[in-house]
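Derivation of every value follows stated rules applied to the coordinates shown; laboratory data play no part. Keep in mind that what you see is a predicted model, and the values were worked out from it rather than measured. Cβ atoms are built from the backbone, for glycine too; each structure is taken alone.
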Structure P
Amino acid sequence: MKSELLYLPFNTHGNEKQKDCARAWVDPDITDIYYGGAKGGAKSFTGVNLIFADALTYPDTRYFISRKKLNDLRKFTVPTVSKVFESWGIKPEHYIKFNGSDNFYQCTNGSRILLLEAAYMPSDPLYERFGSMEFTRGWIEEAGEFEVAAKNNLAASIGRWKNDKHKLVRKLLQTGNPSKNYTYRDYYKPFINGTLLPHQKFIQAFIQDNHMIDSGYIEQLQQSLSKNEKARLLDGNWEYDDDPSALIQYDKILDCFTNTFIPSGEKYITADIARTGGDKIVIIEWDGWRGKVRYETKQTLDVTTTQIAAAMARNMTGKSNVVIDQDGMGGGPVDFLKVHGFKNGGSPLPTNNPEYDVKGNPIKENFDYLKSQCYFRLAERINKNGIYLECETEEVKQWIIEELEQVKQKALDSDMKKGVVPKDKVKELIGRSPDFSDAIMMREYFDLKPSLTFASANY
């Protein structure tokens, strides 16, 4: 190998944030780095510098660069490789070869850098496909697009390939823009609160830190971005205003998992039954508004019925306090167990303290369907810290967060009735059915009309 590879200069052109990131990369006490916070902060240039310099310095090592969509890696990250090699003053073709069929860079010293797609797959909802992989170090690009399960499994794959041989500690670099996913909860908030773990490093990089940015680029962003986009992508504001159609505040969603002060109460069961192979069977055991969330992959109706019956026994819940989504595959368990069936497209229910029309009939709330009515009530409850959720895994917690983020008011229809974005649209956005949030939403059914009888249960 040519001697010049012993020295690969990382020219930051005075970008102090890039220098901080490089220092963290060589610090043996730091293993988890988040770098970014705004568009134009030199995130890709930084990641390519660190990953490829490692690969060329330490023979036979192995790395990954991952993004939600492989095409975005090829379109936006791969071109940066040539720019980095140019900054080093060497020709890439002398030291690396790109395998476009299998999407990896092979280095002349035996090292390899894989490009990995981290898109959601119904056949692998927990991203277990990454768990068996072995890498020296890795880089997640645009971490704001990732599910926490993907990040966790990729993180588990590093530190497992020739680290001892080269005395290299495991390193995970994440880059991205402000986002209300796990990066906000696990990196930005602890950074602001001064509670980052000793092995973590958060570096907030702004476009102004990048002295190589064309001034015309900033002007273009100023003209083309919306108010919220400017706050997030240009100003690097993690507390940007959410979608105005969103019904639930993000921080209040996070509070659902720490609101341990919620009192116990009457026992209930809510269940959302899988419709297709990728959907889940979600069963929530309620103690007042304290919910213990459980789930299973799709099963036969007999097995599903047995699981719900077991939950009823375990939670000591009577039939009158159980509701199952009846629109899909839930009709069988509803009939067999003789419990309440929840019809999403059913009519809104009168409230406990309704207003009355001139004929003395209770006036129903101005919603298109029962589901919308329950979701609006749930949103109000969550925003007032009125619910506590206990999850079996961190993955389930993240799924719930993502689904509750998508509880949004749809455009008003001609009769001015309020509604929420339908399940199919949500499924398009997050790649799966919002089974968890639907099961949580159905708990409002009992608070709407607790005196329901079996004869009037199926709306």
Structure Q
Amino acid sequence: MKTIIEPFKIKSVEKIQFTTREEREVILKEAFFNPFLIKADDVIIDLLTDSGTSAMSSLQWAGIMDGDESYAGSKSYYKFKDTVKSIFGFDYVIPVHQGRAAERILFSILLEDHSKKKYILNNNHFDTTRANIEFNLGEAVDLNIEEGKHPSLIHPFKGNIDLKKLEAKINEVGAENIPLVMITITDNTNGGQPVSMENIRETKKICIKYNIPFFLDACRFAENAYFIQQREEGYKDKSIEEIVEETFSYADGCTMSAKKDAFANIGGFLAMNDKSLYEKCKNLLIITEGFETYGGLAGRDLEAIAQGLKEIMDEDYLHYRIRSVEYIGEKLEKNNIPFIKPTGGHAIYLDAKDFLPHITPDKYPGQALVCALYREGGIRAVEIGSVMFGKYDDKGKLIPADMELVRLAFPRRVYTQSHFDYVAEVLIEISKTKDKLKGLNIIEEPEFLRHFTAKFEEC
């Protein structure tokens, strides 16, 4: 059959509150043109993030009811730990309340020596990863391949790290000043683009050569494995489980937000094979998050994660998931709406720079498009451009991001085809009058992660 159906049945539903365009105009102004500041009840289709917004299965809910809430040594922790070890292969597992907590603990330890500048190298750091590095006075260096910097260019693995640039950077700053090399799978900053097994394998070889630990940001590990299965030579007959096992065999550890590819509403973990590093991370965990067998989570959360990690590797689900994003991409392509190609695993990334050429980077075209999506159709999305990643020079002038993107991130098992059709329809309507959209000025912003709480006004 040509029709791909959702590989699940819907057992519980949540009401959507509808608003008028006039109501949304008022709401948007009151939120200072930042959708993060809009109440969830005022959103029709929420594509702000795929983090913690997924629908859990009946087996996950059953696990929640069975959660052991013992402070220390709960059976839910051991189930969680054994599941993580069986899938990812690491000896030491630390539960945390979400991915950024794993990043904070890891980088606080690795970057504690401030006597010399330290560098963390990655294909692309996402917002919280970069912020945790910079907060600890390190420098986050992005080394994405050149193909990944061109939205319309077709390449099967645009998330790959540039191996030549990686080795050059190591030689430039010295291996002793690089406590970690990291690869994010899939590349969330750049379109949810996958990373090839070959690229992961070759990165590991470079890290061995210079004696640098190699970690993976595993938030969307199953989606990356599916792309490897579909696109990389030698993997089409391998199962997702086999591909995942090989992927992590090259890594010394990983961070993970279980709010993505584990279908959980909260939680994550830090895993590794280095006992010495583990002991340091564990001590910091206990000080700030909780005892090592719960790490800021309830036992029921650990149960949900353990079950979700198994469910995410279902190939029928992954096929449906990736194909749903492709489906929206095909509709946008027919209507000449620019986006990062090929479509990624968890989101559509609109190319706001191309879509709104009349709005300069210092007027934030991505944020303008985010506002237009809410105004036109009650859709909440997030800017990934100069609001999120722009910096200021010594004179206070904006240094724009390389790309001005808008991410439409799709919660797992939440929306159906009609919702996707609606999203495409809203974008098509916006495209008819896009030349009239106005840029924005920032009128208030914090020092770190400004996109969460910054306030704007229309030009």
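In terms of distance in nm of label points 7 Å out along Cα→Cβ at positions 118 and 366, the structure with the greatest value among P, Q is P. Structures P, Q were compared on relative contact order in percent (Cα under 8 Å, 6 or more apart), and the highest value belongs to Q.
Can you spot which of P, Q the value 0.35 was calculated from, given it is FRET efficiency 1/(1 + (r/R0)^6) of positions 198 and 214 (r between Cβ atoms, R0 = 35 Å, to 0.05)? The correct label is P. Of structures P, Q, the largest value of distance in nm of label points 7 Å out along Cα→Cβ at positions 62 and 382 belongs to P.
Here mean count of other Cβ atoms within 10 Å over residues 30-37 has been calculated and equals 24.0, so which of P, Q was it run on? The read-out was computed on structure P.
A value of -12000 was computed for helix-only ellipticity at 222 nm (-39500 (n - 2.57) for each DSSP H run of 4 or more, over all residues; to 500); which of P, Q is the source structure? Going label by label, the one that fits is Q.
For mean projected area of the Cα convex hull in nm², find whichever of P, Q sits highest and give me its label. Top value of mean projected area of the Cα convex hull in nm² goes to structure P.
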